[in-house]
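So, here come the structures, one by one.
What follows is calculated from the coordinates using simple rules that are stated; it is not laboratory data. What you see is a predicted model, and the numbers here were worked out from it, not measured in a lab. Cβ atoms are built from the backbone, for glycine too; each structure is taken alone.
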Structure 1
Amino acid sequence: MSKKEENIFDLINVLQDEYATLLLNALEHGLSAIKEACENSGYIGSYHDFPILSYNKNGLPSFSSSIGSGPIDYSNCFSSYGGKPKVDEENIISFSTLVSFVQANPKLYERFRIEHTSVVSEKIEKFNIIAGIQDSINRYIHTYKTLDFDKDNGINAIAPTLAYIFNKNLDIDICVPILFLNFPFDDYKIADGIYIEKISEKLHLARYKIESYNTSAHKLVQSSATHALVLKDWQVPNSKRMWDFNILSQPRAYPLSIIDNFFGALRIATSVHTGYAQVYSVAKGWSAHAKADLPYLRGVTFRLYPTLFEDFYWNIDSIPTISIEHMSLIANLYNLISSTKENSIHLSIKRLNQCLVRDSEEDSVLDATIALEALLSDDSNQEMTHKLSMRIGALTRLDSSFSNTPYQTFNDVKKIYAYRSAIVHGSKNLESKRIIKIDEENEVYTHLLTVNYLRMVLKILLENPQYRDPKMIDEKLLLNYGTHEYICEEKKWSSI
């Protein structure tokens, strides 16, 4: 039996205390050198492209960037920009001592290495080591607003850098800004470890630069959120080399099923337009790079929101507010979705989320009807459209908030499936079925009506699990009245 290979973090753990002492010493000397440079040279450049946060009249945040007016980036003291740097790191012995210590310990040095060894890569690796000192300096100055060294503050300032270098697993909170919705609270518990929280100003500033090059999410849509879904106390494995740590910039790193279950619950409980364009991780106790006193974030962008959001939707006069009453319903629905074992429920939640971000009405109808069939069809060879119409009509009796009668529902679903059939068969008369007439004065787009029925059916089946077996709808709601026919609005349904 071969010996189990030790993890690199287990091997370098014994070096952490000595590294911390050297880093703290370098921080103290770096602060002293910068203080002297500030007294002698004056100006030090600010962070490039630092975000500026403002708020629109509708309460949504708006971002811009500043060049030259952001916080000071004290790492500029070590940059020459074609001239002599204000602080020559080569003259700070504690900097060189830390670099030598890393280079003398091959496993620790591996953390700072890049893939190929060359003269250029060695310079980059040295820069990576020095960058940890510079990050600690920036963090110290912007946190404690001083250039004077204090040991306790110094220990706190270097802690995030140490954690990133030496921790096998990195603690994070996962945040999903909820687009174009307001909430009348700062935080609300959905379930254990799952909250809705108001996004702080510093988190807004830090998330400004979160983007993905393979996703065309609109920047002004990304910014349009006041609150976020927050998944607390997650961990992500650290990489062998810091250079390779990019998992938090990959969509696969995130629990999308949990996120989609929440948005499914939100969409069942309300008919508001929403979605998400960004998912980011907030580093807890560690940092790969310090930018003033902002939290360290890594994340990705998505385009999982209605197309209408990109049509200047950020200029709407006001955004909907989700009431506490609705929040209670959303939390209950989320927990029901999360606990259910039926694949049909999870497939239908996925389809509900998809149909509300589709560009095409036809695709939206197909998604919604696929979901309805997954929930309410069976293995029988009887005509499916008729049975679905009957079953959905029967379920309406269980939702007092749903205004349509069983008879009206029966007819609506028939018309929905006529539209669906026209879509899948390429009918030339598609436009004539795109709108359903409710009564003499009211009509509705078919795709919107289909989504409303899906929302209703999901809510009822989540709250009444006995009806997740379609045969129970037949036995308990259709056949349990002593007759094969319903009498609704003085009109008879066809017998099943």
Structure 2
Amino acid sequence: MKHRDAAGQLGLAFFLCFFFLFSSGRIASQDAGQQLQVSVLLATSGGLGQDGTDTGPADASWVRAPNGRFYQAHDIGNVVLMLPAAWIGARFSAAPDADDILNPPALSRAGASLACAAIAALGCFWMFRLFSLFWPVRTAFLLALAFPSTTIFMAYSRAAWDVLGGCCFMCGVLYYSARLLRGERIDAGALMLAATTALACAFRFSLAPFVVPAAGAVLVVTRQRLPRRLVVSSACLFGAAILPSLAYNFVRTGSPIRPGTASAQYLDGANALTGSMLHGLYGLFLSPNRGVFVFSPILLLSVVALLRWRRLDREPRQLLAIHGAGAAGYVLLISKMANWGAFGWGPRYLLPVLPLMFAAAACGLMAVWRSRRPAVLALTVLSALLTLPPAVVNWHLATTSFAGAADPDAATPAQQRAAWSALVLGVQGQALPVPPNAAADTLRATTSEFPDLFLWRVAGLSTIWLACAVVSASAAIGVATFAARNLLSVSYR
């Protein structure tokens, strides 16, 4: 156990450095920008809402609550995650609070982006710990590294969307569920399962009807090992952690279980459950411009896990079955939405179930590694290549003006073509074109230079900042190299 804990510390250090080096340092979307506005509003005024659309950042996308105030529609998780950066930026800003709320300081934006990078590292750390329950440390580390390097996770770790937090805490849900199913560290596992479940819902409340029953099912399966006091303590912790989400929902919609994105103005529009479920399922998984298997072919190995189901060990089967049932319900809900193909890198709304899909793919990969190694390597290399452009270019800006990129039903992978085109332009020293609507939106911080890396932009500010960037990058690379070498060494196998 001490051996595994030491490996876990090295894994966390590696992923913190990894995502720091690849952080964009920007707020990439309007949704994330508005959540940062709410964080600055909370840091400066102590409130979460605006009196009207003409008194602050509130616009037509904000929800009018029963109390007459306007609130941002998305969940509270990202607001809390960005709050420290918002507070620091506002304290060092010379502008009036009203201006900082409307246009958050650059320090707040960079800090919020780095906070998202840190939570991405936490998610990958949990995936590493999950895999190390079933396989040697070296194998677990390589699989955990493949999770961001071969999937759409990498793009979202650089975009600050709230869906990232939902995904990362789902990684924690899977890890602590697996620990309980294996009978390891029951007390901490039950409490942390309760906490991560509540926090996943804090970022994407639409997960609640599916992930909460799944977490409860894990407790039922392991009930013989759980003292009653532990069940009660876990329930109390879950209640305390989910309370801010319920309160935020109640203030905005009048119901603790109805989020702002389910208010009338949204259910009558993009979030209406009026779509074709079959069309949505095809689009989410197989369509050229949104399908998750098209963006991350390595996930096709999850099908192998299903085909070889009886050959899997008992604990992975239990984990995949319990949380797979919840994930299936969530996917069916998303597929029914009119806006199932919401703008993002691939199927954005599937990001919360990506950890489960990758865990299944990891089981499939290990099942056929010896007999189908060339095919597995081919899928891995292809997936890594598809992940490269959004890791180093501003994919959000690159796809803004590219024909067909915003169309979920496009007949060609226009998003990927846009990102590769941006990468080619960047290597040639050309900046991305900035459309007028993007140039006017300061919150999107549409940086057009290549590479789209936080440290690269910091290095260009001045000689002093160049030195800081070089020292920071060198330290991060050194720590990451040290951690990786130890995790891949014979002593940690």
For 3.1 (distance in nm of label points 7 Å out along Cα→Cβ at positions 12 and 76, calculated) the corresponding structure among 1, 2: 1
Could you figure out which one of 1, 2 the value 172 for volume of the Cα convex hull per residue in Å³, for residues 124-387 alone was computed from? 1
So helix-only ellipticity at 222 nm (-39500 (n - 2.57) for each DSSP H run of 4 or more, over all residues; to 500), computed for just one structure, reads -21000; which one of 1, 2 is that? 2
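Out of 1, 2, which one gives 60, 54, 45 for Cα extents along the principal axes in Å as computed from the coordinates? Display every interim value, and only then the final one.
Numbers: 1: 94, 65, 42; 2: 60, 54, 45.
Traced to structure 2.
Given a computed value of 2, 11, 16, 17, 17, 18, 13, 5, 1 for P(r) over Cα pairs in 5 Å bins from 0, in percent, for residues 324-427 alone, which structure among 1, 2 does it belong to?
Numbers: 1: 2, 11, 16, 20, 25, 16, 7, 2, 1, 0; 2: 2, 11, 16, 17, 17, 18, 13, 5, 1.
This figure was derived from 2.
Here mean count of other Cβ atoms within 10 Å over residues 420-427 was calculated and came to 17.9; which of the structures 1, 2 was it taken from?
Numbers: 1: 14.5; 2: 17.9.
Structure 2 accounts for this read-out.
Of structures 1, 2, which gives 24.1 when mean count of other Cβ atoms within 10 Å over residues 276-283 is computed from the coordinates? Numbers along the way, then the final one.
Numbers: 1: 24.1; 2: 16.9.
Corresponding structure: 1.
Once distance in nm of label points 7 Å out along Cα→Cβ at positions 100 and 460 is calculated for every structure in 1, 2, which label goes with the largest value? Could you put the intermediate results ahead of the total?
On the way: 1: 7.9; 2: 2.7.
Top value of distance in nm of label points 7 Å out along Cα→Cβ at positions 100 and 460, among 1, 2, belongs to structure 1.
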Per relative contact order in percent (Cα under 8 Å, 6 or more apart), the highest-valued of structures 1, 2: 2
